[in-house]
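Listed next: structures, encoded as structure tokens.
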Structure P
Amino acid sequence: MSSKVYCTAQFKPKPGKEESVFQALQALEPNAHREDACIQYTVTRKIDNPFADGTSYPIVFHEIWADRASFEAHCQRREVQAFFANYVEAEDGDVEDANVCVYTDEPADFDAPKL
């Protein structure tokens, strides 16, 4: 049975604030990579491509965590909470909108082996 948690966190910066938001998110990467349960933690920018012309916010974090408890512990770290408080929740923050979702790779009716 897989216990991995996949997180996609999208950010829409306020006009003119894309570089500020991207740099602030990049600053979170080194310490996240130090967390034992962090499998992947990468901030990316949307680029134009004729084979992938869907709609998305321009900055996206792609995260994979070993399990749900580790992901939730990561979310409670001071620097992660400070990012959301200062950039997303603050009236004068640089982020206009954020969309953070978590996923599993298990089917809803997965018949996990009993060990």
Structure Q
Amino acid sequence: MTQIQGFHAHVYYDAATIERARKLCQAAEKQFHLKMGRMHQRPVGPHPCWSCQLAFGPELFGQVIPWLALNRDGLVIFIHPETGDDLADHTRHAMWMGKVEKLDLSIFKDE
């Protein structure tokens, strides 16, 4: 079985919802002591929307994911494990809360 080293939850937002997203990400960082990334105001990597990454270990999955489900306030969240296979992690292993967005998987073509 593939070993999961960690998880990323990418909170998607736009100009109208950036403050709601910032509040959610900061609250998650404070409550779970996870790592909050930058609040990107442009698409980054495979993500089609503005986003902020929340990074956490497998031991927090059972706490963070239910909390995000109850507190996302309508925001779309893309969740994936970190197994070392970026393409699989962003496709076959991925989960969505809210609308499923189309990722730009071209950055993984060399894998």
Structure R
Amino acid sequence: MVVDTLSDRDVDRIFRALADRTRRDIFERVLVTGLSVSTLADDYDMSFAAVQKHVGVLERASLVTKQRHGREQIVHGNMPTLQSALALLDVYEQIWIQRDQRIAEILGEEESSK
């Protein structure tokens, strides 16, 4: 199932990227304001290279973009990708709501036939 322009591969990348706590934290922080990779790395108990890898996973999932600013790379959150993921979750929510309603109807029919 694809929402807007998301392929199944895109969806897999997005949710795989967001499955990690550190990446979710990085993503939340750069949605508020752009931060350099080195600034991000200062706040984690891991190497700069490890943080850079996390940013790379987020970038491949199109959740963040990087812009070169002098010697630094500034990481920014990419809201359109997040909005597409939210739209997909809304589709799944509607499926579950419809199933729940159908179960309630079936149970109601069984109760009224007794």
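Comparison across structures P, Q, R (criterion: Rg/Rh (Cα atoms, Kirkwood Rh), for residues 16-55 alone) gives the highest value for P. Please state which of the structures P, Q, R yields -22000 when helix-only ellipticity at 222 nm (-39500 (n - 2.57) for each DSSP H run of 4 or more, over all residues; to 500) is computed from it. The read-out comes from structure R.
P, Q, R: which one has FRET efficiency 1/(1 + (r/R0)^6) of positions 72 and 96 (r between Cβ atoms, R0 = 30 Å, to 0.05), as calculated, at 1.00? Of the structures listed, the value fits Q. Largest in relative contact order in percent (Cα under 8 Å, 6 or more apart) among the labelled structures P, Q, R is structure P. If Cα extents along the principal axes in Å computes to 74, 30, 23, which of P, Q, R did it come from? Structure of origin is R.
Only the coordinates and a few stated rules stand behind these numbers; no lab work does. Please read these numbers as outputs of a predicted model, since none were measured by experiment. Cβ atoms are built from the backbone, for glycine too; each structure is taken alone.
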